[in-house]
1. Starting from the value 15.2: which structure in I, II was mean count of other Cβ atoms within 10 Å over residues 268-275 calculated from?
2. Which structure, out of I, II, was distance in nm of label points 7 Å out along Cα→Cβ at positions 116 and 540 calculated from, if the result is 5.5?
3. Among I, II, considering only relative contact order in percent (Cα under 8 Å, 6 or more apart), which has the greatest calculated value?
4. Which of I, II yields 0.60 for FRET efficiency 1/(1 + (r/R0)^6) of positions 76 and 188 (r between Cβ atoms, R0 = 25 Å, to 0.05), as computed?
5. If mean count of other Cβ atoms within 10 Å over residues 276-283 comes out at 15.8 when worked out from the coordinates, which of I, II was used?
Structure I
Amino acid sequence: MLNRAFKKIISAAMAALLLSGCTGGSSDTPGTPTDSGAEPVVYKFEGSAAADSELYVEPIEGLTDSFYRGADVSTYLSQKESGVTYKDFEGNTLDDAGFFELLAQCGVNCIRIRVWNDPSDKDGATYGGGHNDLDTAVKIGKLATSAGLPVMIDFHYSDFWADPSKQKAPKEWAHYTFDNKKQALFDYTKSSLKTLFDEGVNVVMVQVGNEINNGMAGETDRSRVNELLIQGSAAVREASAEAGKDVKVVLHYTNALENSVMDIANDLISANVDYDVFALSFYTFWHGTPAQLTERIKALRELTGKEVLVAETSYAYTDSDGDGNANTVSTAASGISLDYDISVQGQANEVRDVMQAVKDAGGSGVFYWEPAWIPVEVYDPTAADAAEVLERNKTAWETYGSGWACSAAKAYDPDDAGVYYGGSAWDNQAMFDFNGNPLESLKIFKYVFGGTTAELKTVRVEDISFESGIGQPLALPQAVPALMNSGAYADIPVVWNEEQTASVNTNEAGTYDINGTATSDGTDYPIKCTLEIKKINYIKNPGFEDMDMTMWNIDGNGVAREEDNNKRSGLYSLKFWDDKPVKFTAEQTIIGIPAGTYDLGAYLQGGAAGSNAVFELYVTVNGSTLTVPSKVTSWQNWDNPVIGNIEIPEGAEVIVGVRVDAQANAWGAWDDFSLTES
């Protein structure tokens, strides 16, 4: 951490000069000028001047302008056509050129644009999601290029959204033979790039597919996907060479921390797929922590010898919904990890930390996904005209494709877009507010060079939960975690209410609320501790939170202690997946349990296990075994198998465990085991 006092002596004038000045690009930076005839303004941020800002931002030491700090603004044109206006930091309405100049002034140095083959139905009605056909990409690409911002083109090879759950072939290719599809993909890629080059778009990177973990263009067999990738890469190389351009080939995957990503990287090597950049989607609320990202990027770089970057990340700045279409990320959403504060500061912290993680691993950059996707008209459910506003929004979404999907998409994607079409679930993750005013977090792309002068301070102190076992001495924590504006937590001292503490009966199970006062920087924060006196759990490391796993005997394949979004509580779970049949046992031997009657329980979630799968919780007491079946249905839908009334005599050897026998690609996790007195 830089010394804040030292940073503050740098004059505001010097900071402004370094952070707002511009220079021409050079051959080793993403902002290289093009020969398109435009006069690009390429902003370079070098040096260590701190900027005056209410945001607290630590600089990323050693960051250079060659590090991609990108933004995907694929919905921009459809937003403008719907009537959305964007403003600068002084409140002035921006024209198209001004919008992209603002991005450049805030430190963005590359623009990402998705491309769908034919996002319209037979009558020409748009599927929505920005109506990102080639013509739209050309228009956005020319605006970016005129602002000195190079472009990454993201070919989905689909007529609409392509992601791990769906990779539909374009309508025109749906009935092609595989050989014809390979040729079509080559021709489409080459001709599209030629059009972009001819229109003067400064394309520097091309994604051959979007989040293609489980397939591409209607193909799910990995060997076939690799053949398509070879064709797409060859088309990029050929089109670039003919245009005299140096364009990098990017392959894009998500679920960065899954073991299958490394398997994919190995397969690309075996198949001799030609590419330059291994790209990842990495959303902390779905995928894990920045520290984990660093380790995965290091592993990928070592294995592949390729560049690695994050092609998508984002975070919420507000918990409000601005358009009448529910948000993907909110405090009410399930199955996500909100490790950052939902605020402008929290949004900036997430982006800064992901950039730090990528830089620490030797990665090439980070792109923010859809920072400009804001409501067409702000929807307030409590307002008298809420219904009318929502109807006007729906009309705009349907007409201009500014929502995530239109009703016309049901012709192509009947099970998802055709049912759930509507507005944006991302508006609370934009870097503009609902009225088009830029947020201070938009400047994070330049603040990461010199940081800011804001002081490190406490944002809030949250209520805590604390557990203690029956009969154990009560020892409440003497310090509690306080969220700082850096996004990190710091322990601050706390004093608990003596009368409430004295009323706790530690000899019986029960729950108590104890009030306290935590103090930070001379400010007192009221806090509540929910204390639970629990039965003793005789299983060691029951939630796999401890790195020491020696108490667990795991025999089989496809199972490991993992830190990701499959846990039920804490950070870790016992996760399983394999592309072969999944078969394992995980058990623990316990000796010295007092004689009595006990209950054994655990939690299980997952899917794709097959109708003949076996999931079983068991206990063996002195050689006699009791079992209970369990099941998986879907992600984060936890089953709770329990074996009750287990008679355990004095000195018995007790073995508790689970058994799994499921088909290839079955996935899921066990968590939160307990063995307590009945």
Structure II
Amino acid sequence: MINTLLIANRGEIAVRVMRTAKAMGIKTVGVYSEADANAPHVKFADQAVCIGGAPVGESYLVADKILAAAAKAGADAIHPGYGFLSENAAFAEAVSGAGLTFVGPPANAITVMGDKAGAKRAMIAAGVPCVPGYQGEDQSDETLLAESKGVGFPIMVKAAAGGGGRGMRLVDDPVKLADAIRLARSEAENAFGSGELILERAILRPRHVEVQVFADAHGECVHLGERDCSVQRRHQKVIEEAPCPVMTPELRAEMGAAAVAAAKAVDYRGAGTVEFLLDESGAFYFLEMNTRLQVEHPVTEEVTGLDLVALQLNVAMGVPLGMTQDDVTLTGHSIEIRLYAENPDKNFLPSTGPIHLWAEPSGVGMRTDSGIETGGEVSPFYDPMLAKVIATGANRDEARKRLIAALENTALIGPKNNRAFLIDALAQDGFARGEATTAFIAETYGKAGFKMAAASNADYALAAVVLHERARQAASGAALGVADELMNWSSAAPLGSFYSFVMNAEVVTVVIRAVADGFTATKGDVVIAIADLSVSETKAQATLNGRRVSAAFVSAPDKLHLSLSDRDLTVDIHRPGGAGDAAGGGGRVTAPMHGVLLEVLVTEGEEVSAGQKLAILEAMKMQHEILATIDGKVTSVTGAVGAQTGAGDLIMEIEGDDA
């Protein structure tokens, strides 16, 4: 029996596991770093224990601290969630060695499947179809370069011990392979503690289809259908769905049987996911097995009606699955999006900072798994995924439309995020037709990428009238009393209230005037009629030139943040005579986000060219190359290798050739 469960994780997955545990009558223990002291998962747990500093190497990745927290709280079982120590065989053994129940597979299965090279060798032996490649023990650069000739290009370089897109590079030019190996190895060592790599022939435009398997301690192993996770960016999943749009009963049976064979080959127990690449001909190839609960498990829960966390806990307690393959049925369709803290306008660079407002969607067929709240903080130390929004319908198109509508009514104000991109992607014809492959984002958005729509005249009008109404409400609250019929009334000509905003270094002025049936907003020679205005503390609705619009908002003395139905907009409120932001010229090289400066690749006095790599910054578990934007000479280097670097901190200065 499990009486008290410690969840060795944070964020939405910690809350998700706790919710089921509590429903089963199991007490929950949360763990947290100093950066997460006020996080939702800490508040939701029955008790919580601090395990160290903000960096994962001081807290969530330290097995001894997790075990000490379990002893302190009296926990008799540990659920690792996903990420962190969830696929660490040594941790699983340590948990069992401490006399606790590990809610996961045996350590040996984690060891085999956690090493891409070893897993591939095991799957070849088990007869599971695999992608041609190199997974040998000789890891010298010379051997990898030599073996690549037999594999062929384009080629994938992958961290043998990793996942989530880290330590992974797609190489289409043999000349670029050596550099890709160096970067992938460095990223893998930092993320997983192992620089071992494998090479695989790149299968272009496949679908990424994974099969959920479950095995108990009594010899029963079943699959729970598949998920299509093809919509990815930088090899990280963005949109997932169940079932796969092109799946047939025959192909499902074949892939399901291969997944079960893979699980049985390593004496698996608990929840696992076997991932495949499915090409256009219908052939599929083993990719990897994740020996844990997946981020995207909710879509499987929605179409099967099963609680996968409850199944995990029961299996860990020795309870039989209680089902055979014939008992598994799929009903309806479910689609999930991952809401990331990242800036779509800056090539999706991770974003951090305070959360001014978080408003989840609701409605028929909707589910949100989140680990954030209004007033919280997005830290630079952890993964940028903040929440998952899941929509389920009787069919795929119903689920898709519900999800778009839900995202239009979701507000995350604070860190930049990918909500607008997700809405756009879900509405694309190719996705709507179920044709998306792993090339979907690249083919749909091209090299230019996704760009947020520019602010429109209507946006400025809404911003101005919101500020006007909030000011009127504040004045009314401070007044002794003014009759409603006298509000906005004047015996003279309508008075104008002027509101100025700074956007892209330009000052935009909007004049708001009260009229008989509402307001007018004038910007230059454009006049917008505003009717049916309703403004609460964080929500505004109005009819602009006959079109009904709504937005969540947060106002500050110098900014107004608007969350519109299809995008987010922040306008700087212009104060005449106020200080503007000092913009660094092209020669100032600054950190694009908070992170650790891993490498500085140039020295003072060196001549550089636009596009040349200058430094490498690690943030949110990924490595980001910082490139020169001008030709010139490096005049100073102020960034220190190994040091924490804040967003906007100066790393170096370059004097341009035309200076």
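1. Clearly, the read-out refers to I.
2. Structure I accounts for this read-out.
3. Answer by largest value of relative contact order in percent (Cα under 8 Å, 6 or more apart): I.
4. Structure of origin is I.
5. Corresponding structure: II.
No value in this document is a laboratory result; all are computed from the given coordinates. As the structure is a prediction and not an experimental result, all values here were calculated from the model. Cβ atoms are built from the backbone, for glycine too; each structure is taken alone.
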